Structure I
Amino acid sequence: MTQIIIDATLSIRLQQLGQVAELRDPSGRVVGKFVPLLDWSQWEVTPPEPTEEELDEIEKGSEWRTSEEVLARLKSLESQ
């Protein structure tokens with residue numbers, strides 16, 4: 001990959017961006033795109049909320065277990 005060293009002013013401008021930006025020459029012609037690096041430490045992955053239909057299907061299920069049964073199953077998995 002080719003590396004291009006940019007000046008301090010452009011570096012500061014690019015670091016302040018939170019989104020993709022087009023890079024253009026003085027005539028306005030697009031020469032490329034800048035995609036900022038994401039700092040994933042600031043993000044938290046959360047699963048999507050279940051839909052009403054999914055909740056209904058779960059509720060209709062016949063295999064219910066008590067908390068004690070679940071804990072016993074988890075403990076049995078620890079020893080494997």
Structure II
Amino acid sequence: MPLATLTSKGQITIPKNIREELKLHTGDKIKFVMNEQNELVIKPITRKAADVAGLLNNYKKKQAVSVEEMNDALAKHIKKQFS
């Protein structure tokens with residue numbers, strides 16, 4: 001089990017194998033969360049632009065959609081939801 005030592009400044013070094021598993025790099029942000037069992041969970045919250053680049057390409061239309069078309073689509077969706 002990896003261990004870390006708390007410094008006098010309240011800092012720790014996350015062990016290398018944990019950093020690799022979480023894909024953490026210098027400058028990344030992490031979130032500390034206490035769960036119901038009073039355990040500390042470390043969650044990476046930084047995503048680099050390269051990690052998310054192109055994710056929306058699957059939804060890209062060949063032609064731009066007008067505001068009226070968007071409004072019509074939303075109205076149909078809302079009507080369908082409450083019918």
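When mean count of other Cβ atoms within 10 Å over residues 22-29 is calculated for each of I, II, the greatest value falls to II. When helix-only ellipticity at 222 nm (-39500 (n - 2.57) for each DSSP H run of 4 or more, over all residues; to 500) is calculated, the result is -8500; to which of the structures I, II does this value belong? Of the options listed, only II reproduces it. When distance in nm of label points 7 Å out along Cα→Cβ at positions 14 and 30 is computed for each of I, II, which one produces 1.8? Comparing all candidates, it corresponds to I.
When Rg/Rh (Cα atoms, Kirkwood Rh) is calculated for each of I, II, the greatest value falls to I.
The numbers here are math on the coordinates, done by the rules we state, and not lab data. Everything numeric here is computed off the predicted structure, so don't read it as measured data. Cβ atoms are built from the backbone, for glycine too; each structure is taken alone.
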